[in-house]
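Structures are listed in the sections that come next.
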Structure I
């Protein structure tokens, strides 16, 4: 029997809203997409609810579900996924966070949650964050169905 192969293309994040400047079409509807159109004509296309109808999960949770993992069982947070993707060797007691640099005003209200998608000076910011020393106190609290761990940090 011949081996069957498939390619799964997940167009994560392509959903958008219609724009007045694009004749009330979404950016994807307005765009010239001959390669995507050719792939769509030669394959199967559709949409699905990776968790359940009406639940809009983040990319991390949705992709786990698409690959057959139950996010309720396997999802440990985006930090761990990002760390593993960057080649960081996580050990059982490690805690990994995924963060964005943000721009704040004088009262520390967030003005831009992505700091203008900065590219310059990020090494200096990352070095400053890495120099923060913290003490972690693990505290176990029972949840409705299982024991969960909450990490508390003090600086």
Structure II
């Protein structure tokens, strides 16, 4: 089954399944809205999947073929610029500064005082100059449930 294309016919969000999944299909943070993905899993199985009723892929989505759990979706961590907000006004200033450049801003999921954005060389230099010791580079998962614009809409 490794050399043939496996078409995923059912997708369940991570909350609907509790089984252990050994194989993963890795995607980048910017691919979560990609309608069709054909890619190899970590075990070398080639999968073809399409977004169905969902708007985007979620970390942990379970992928099925003929009622058999095949793999789960894993959003790969990437290099990010992390901003440590000391106050709400710091966070607001940072969001305003970055928002004018139309870059996505994420809350760090385990700390409300940390904001993340995908690494951009020029932006990093500008932020380092403006915010100095509040800026650092980290590896992190950028997951849409922590995207600031999604949180504001709710």
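Miscellaneous remarks
- Taking relative contact order in percent (Cα under 8 Å, 6 or more apart) as the measure, the highest value among I, II is held by II.
- Comparison of I, II by percent of Cα pairs over 13 Å apart, for residues 81-128 alone - largest value held by: I
- Among candidates I, II, the computation of log10 I(q)/I(0) by the Debye sum over Cα atoms at q = 0.19 Å⁻¹ that gave -1.08 used structure II.
Every number here is computed from the coordinates shown, using simple stated rules; none is lab data. Keep in mind that this is a model prediction, so the values were computed, not measured.
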